[in-house]
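Next up: the structures, one after another.
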Structure 1
Amino acid sequence: VPFRDAYKATGELVARCIELGTDLENLSMDEYKKVCDVFNEDVYNAISLEKCVNERTAFGGPASENVRAQAQRVAEIAEKL
């Protein structure tokens, strides 16, 4: 899907979520298909909040493994004080 079309579809989906009082994770597949027929069930995994957060693995990012590593570093520093 070209970026321009994906951008437009995203806007329509967000507007639909606002209208229905829901979020993208709970929007029905029928609603996704109304906007763009290339959507399939994989979209729910792709937009999972947990997945999105845990893929942000750059230093200082919010991925669980990063947070644990930072907590360990802080604990090690605190022990030296």
Structure 2
Amino acid sequence: MTVVRGFIITIASGLVFAAIGGVLGYAMGTLTPDYYRIVFRIPPGIELDPAQAGLGLGLTQGLVAGLFVGLVIVLAVAWYRSREMR
């Protein structure tokens, strides 16, 4: 596996997971608007747009998860190929 291919796999995985996380977070914020207020213990007096909070949290958490998965895939393939050559 080349370095460029490893970068492409990692970045693509991060972007796909970020998109999925953003959609799921936005859906959670829209369908269950009190979820983020309860989880983060935000008092009722503080203004919070749950859809925006869900989108932001979903994007960031999805991106981190996607980068992790992409790196694990790259490392697994590189390890397998290094063992295959022996």
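Worth a mention:
- Given -19500 for helix-only ellipticity at 222 nm (-39500 (n - 2.57) for each DSSP H run of 4 or more, over all residues; to 500), calculated: source structure among 1, 2: 1
- Which of 1, 2 leads on relative contact order in percent (Cα under 8 Å, 6 or more apart), largest value: 2
- Origin of the derived value 3.8 (distance in nm of label points 7 Å out along Cα→Cβ at positions 9 and 73; candidates 1, 2): 1
- At a computed 6.5 (mean projected area of the Cα convex hull in nm²), which of 1, 2: 2
- With distance in nm of label points 7 Å out along Cα→Cβ at positions 25 and 57 derived as 2.2, matching label from 1, 2: 1
Read the figures in this text as sums done on the coordinates, not as results from a lab. Just so you know, these numbers come straight off a predicted model, no measurement behind them. Cβ atoms are built from the backbone, for glycine too; each structure is taken alone.
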